[in-house]
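Some structures are shown below for you to check.
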Structure I
Amino acid sequence: MVISVAGEGKTAAVRFLLSVWIFIPGCDSDVTCRNDNGVPVDWYILYKYPHMIGGGLKYLYMDAHSTNGWTLSTKIISESGALANTLEPLLDFYDKPTTDFGYLLYNDQPPDCAVSQSYGHSKGVVMLDKTGKTGVWLSHSTPRFPTYHNRNFWPNNGNRNAQTFLCVTFPYNIFGEIGEQLNYIRVFPFDSYIPADFPNELRCIAQRNCDPPRAPWNRIAMLTSYAGRIFVSVAKYSSFGDDLYSGLISRSLRKNLFVRTWGNPGQSHLLPSNCSNPDCNVYNVKVVKLPQAFLTDTVDHSKWCVTEDGPMTCIADLNRMESQKKRGGGAICTDDRVVVRAFYALIRRCEPCPSNG
C-alpha cells in the first residue's frame, strides 16, 4: 500500500492521520490482530512464561509500535489481553455464524483427538473477513489451543511450558498464498468454516483434499501485511527430509543461526548444534533470560530462531530432533531490527558444536 500527499505544506494533523491509517490496519474490520487493550495492530509477538512464573499465565508482549522490545503484560493470557481480543470474532461466530467470516484452526495436537505424524508439526489459527477484506494468521506452539467451540479458549495444558505466538494482520487477498504455505506444511485442520466463495487454497486444506506439493519440497513466500510490512514464510513438506533450521533457514540466509526449541528430556534423538558449514552454523539455545526467570529448554516449548546481527527473526513450528526432519513445518520471519535485538538479548547459553563438527 502506497499513500502519497502532494504539496510541501502537510500539517502535523495530516501526517498523524496518515500514520494511523498505515500502522493501525483494519479499521473497518473486526478481524485483525489486537493488542492488550483491544486496539488493532499490524502484528504482535507473545512469549508466555512456564508454570513456575505466575502459574504459566503471564507473558511478554511486543508489537508493531514497540521501540524497545519486550514489555511484561499486565493481562492473564487465558482470560484477557491480546489473544482474547484477537480471537473475539471467532468466539462471536460460535454464538452467531455469519457468511462473511471464515476460519481454519490447525494443530498437530488438537483438543480432542490424536493425529498421524504424516501431518506437519504445526499449530495455528487463520481467520478471514471477506467484507472487511482483512485476515489474521496466528502461528503458535501450544498444544490443544484453542479449545473446541468454547469461549474459554485456553487449554489447561497450556500453563505448563513457555510458548510463543506470532499474530500478523494480512489483506484478504493474501490468504490464497498462505493456503499454499499451509499445504506444504500439511497442517491438520481440526475445526474450520471456509465458505465456497473463500480462497480455494484454504478450502482444500479444510477438506483435506489439496493436491500434494512437488519437489523441491519446500516453499518460501514473501507476504505483505496489511500495513505494508514484509514477512517471509518458510515451509517444508515431509519429503524435504532435513532439519528446518540447518537445512533450510540458515542455508537460505547464509548466516549463523541461534535456535530455541523444546529440549524435552523424555525425547530421544535431539539434534546437536551443527557447525558442518562454517558460513551458517546452527546453535541450540539452552538457556534464555526473561524478566524474572532463567529458562532452560526443558520448560520452554517455544520455537524461534534469530541471527546475531540481523537480518532475521523467525517464529517457527518444529523442534530440532531427528524425527522432525521427516515432518512438515515452517516459520514466519521478520527483518524488524527491534525484534532481532529483543530475541537475541534473551540468549544466555548455547550448546557448543560436537568436536567433529
Structure II
Amino acid sequence: MEGKMQAVYFDTPGGPENLYVKKVPRPLPKEGEVLVQVHASALNRADLLQRRGMYAPPPGASHILGLEAAGIVVALGPGAVGPWKVGDQVMALLAGGGNAQYVAVPACQLIPIPHGMSDTDAAAIPEAWLTAFQLLHFVAKVQKGETVLIHAGASGVGTAAIQLCRLAGAVPLVTAGSSDKIEFAKKLGAAAGFNYKEEDFGKKCLAATNNVGADVILDCVGATHWEKNLESLNTDGRWVVYGLMGSGHINGDLLSKLLWKRGSLIGSLLRSRSSKYKAELVKAFTEQALPHFTPGGPIHLRPIVDSVYPLQKIADAHQRMEDNKNTGKIVLQVPVPKL
C-alpha cells in the first residue's frame, strides 16, 4: 500500500504558525502492526512541546505529531495478532503520527470504537482517558472512598479523571483557571472546584476535606503549585506528577515537608512506556472502562470535545490550546483520501 498522504509538518521548532500540512510517504505496517486510515485525531500538551523542540518522540516513533487517532483498519502487517480485520472501526493510542491520513499502530494498542460513537468523539478518548486511567489505577492505585485532587480539571485528562474517579467510587476535587471551567467540572461530577488564579486551593482543599487533605493529587503543573500541593496532601498521600506546565524548578524545602507527611512523590509519563505496558493498560481500560461509554448503566462515561478543526487549520487548533481556552479535547478532522 505504497503512496502519499497528508500530514501535519513543521520545518523548524517554534510557534503554531510554523505548522502546515504537506504530502509525505504513507507508513507501512511493520511486524505486529496494523495500518489505520485516520478520520479524526486530537491535540495534547505533548504536541505543543514537540512543536517547540522540547519533547522528542521515543526512538523509532513517527516524528509526525499526534498521540491518538480514530478511523478504520485498512491493512494488517505481518504477525498482527488480535481480533482486528480490515474495515474495523478503531481508536488508537500512539507514540506519534496521528495528525495524518494514515498511521501504523501496534495491534495491541487498538481499542474498538463503541457502537454509535462518532470518530471525532472517539479521537478524544485514547491519550486523555488512558493517561487518566493509568494515573488513577496503575500509578496512584486509587481506592474507593479516597479523595483525588485533579489539576487542570477542565482539560482532556482532567475531564476523564473526574469521571473515572466517580466510576471507581473516589471523590474528585479540581482546580481550574476560570469559574466556567469549574462549573463544567462540577457538572461532570467534581465534588468541589477551586480557581487557582483567585483562591488558595491548598486552604480550600483542606476546608473541603475537613482538614484531612487529598489522598491522591494528579499534577500536570509542577513547580508553581508545589507548596499548595503539599498543604493539600493527606498523610501518606500520593502526589503524581505527569506534566510541568508550571515549570520544574523548585526553590524551597519540599523534601522535609513531604517527609513530614510521609507523602509519595511519583513521576509518570505514558508516551515513553514500553509496548508491553501500553498493551496491559489498553487491555485493562477496554475491559473495565470502555463498556461504560455505552449509555444505559448507572455511570455513563463520555469524552468531552471542546472544538473540532479541519486538519488544514492545525495552527489555529494549537493556538487555542496554547491560550488555555479549551474545556475538554481539541479534535482534528482528517480528510479521507480520494482513491
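When mean count of other Cβ atoms within 10 Å over residues 147-154 is worked out for each of I, II, structure II gives the greatest result. Of the structures labelled I, II, which one yields -7000 when helix-only ellipticity at 222 nm (-39500 (n - 2.57) for each DSSP H run of 4 or more, over all residues; to 500) is computed from its coordinates? This figure was derived from II.
Any read-out appearing in this document is the output of simple, stated calculations on the displayed coordinates, not a laboratory observation. Computed from a prediction, not measured in an experiment: that's the story for all the values here. Cβ atoms are built from the backbone, for glycine too; each structure is taken alone.
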